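Below you'll find the structures, each written out as structure tokens.
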Structure I
């Protein structure tokens with residue numbers, strides 16, 4: 001899942017799939033075009049009605065069983081071939097980018113998706129460059145008095161790497177490095 005991807009699904013139905021005509025009316029649906037699950041489901045119902053008018057199924061039944069054959073822009077844990085839980089997908093869509101990154105991190109840490117969405121605001125994360133001054137600046141944020149002690153006493157050395165290892169978890173997402181304070185899981 002990439003943050004810049006529009007969340008969307010490839011919509012068709014099981015009956016058309018069984019007849020081998022799933023691509024005749026199947027298409028990509030941008031989930032951003034609908035404010036919530038209710039609007040999306042209304043669109044799907046209307047779309048199936050139009051499909052039934054244009055080309056009735058050979059079996060004579062109406063199209064009613066949603067089939068999602070592909071998806072983009074949301075975690076695989078939210079995907080379901082039968083449509084799954086669009087309400088939860090919209091919860092995810094409405095998160096900020098930082099919250100989406102936090103959810104991705106929590107899923108990688110084996111958290112349940114629902115828990116991750118509900119608790120993503122508890123995760124402190126920030127972009128981080130291990131090889132730059134970021135670890136020194138981060139240490140100074142947590143221990144501002146230590147910087148003065150380091151200046152006053154040249155024999156003191158701060159082990160910034162140990163500080164990072166003891167307090168944070170590093171996480172890479174879409175080529176960007178982040179650190180997450182370990183308090184997220186306490």
Structure II
């Protein structure tokens with residue numbers, strides 16, 4: 001059997017190095033996807049937050065008014081709380097989560113949706129502008145989402161944030177969670 005030449009050894013070593021680099025590169029692609037999936041599972045399976053931070057800067061709890069189920073046009077009931085503030089006041093996420101949607105709609109105007117703990121979907125509407133955020137972005141409580149406005153069907157009202165929370169069973173009243181008056185029992189989205 002002829003002895004291996006140094007060239008064959010070097011070629012085999014280079015081949016192994018290329019394989020190791022390919023494996024390492026695949027981890028760079030796979031690891032973030034696994035991390036996102038793990039975070040999403042943990043987020044949805046965790047208990048919903050029982051006391052939420054104020055979503056509008058410079059607004060105190062005592063300034064809130066419970067507008068849940070107040071009459072609205074076309075026989076609708078209000079599914080959220082309106083928090084009035086000066087146009088351009090920062091609007092921040094009440095919870096950690098993932099930005100699930102940024103867009104516009106007829107009622108809410110400029111809107112942001114955040115998927116939060118327990119699978120609750122947090123809705124921020126009538127924004128004058130949306131902050132520099134992107135769909136799929138992971139955020140912490142207090143992250144800047146946008147600025148108070150009166151877009152959508154709120155064109156003729158003073159600037160405010162419409163804030164709503166939706167579960168697998170429908171909308172829930174955010175007022176008790178923002179005012180610190182009542183804690184909601186843990187719930188998970190419907191399967």
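Using relative contact order in percent (Cα under 8 Å, 6 or more apart) as the calculated read-out, with 18 as its value, let me know the right label among I, II.
Source structure: I.
If helix-only ellipticity at 222 nm (-39500 (n - 2.57) for each DSSP H run of 4 or more, over all residues; to 500) is calculated from each of I, II, which structure is the one that comes out at -12500?
Derived from the structure labelled I.
Using the calculated result 21.1 for mean count of other Cβ atoms within 10 Å over residues 107-114, pick out the matching structure from I, II.
Here the read-out was taken from II.
31 is what came out when percent of Cα pairs over 31 Å apart was calculated for one structure; which of I, II is it?
Source structure: II.
Looking at distance in nm of label points 7 Å out along Cα→Cβ at positions 27 and 83, point out which structure of I, II has the largest value.
Biggest value here belongs to II.
State the single structure among I, II that was used to calculate Rg and Dmax of the Cα atoms in Å, for residues 51-130 alone, giving 13.0, 34.
Source structure: II.
Readers should treat all values here as calculations from the given coordinates under stated rules, not as data from a laboratory. Since the model is a prediction, treat every value here as computed from it, not as a measurement. Cβ atoms are built from the backbone, for glycine too; each structure is taken alone.
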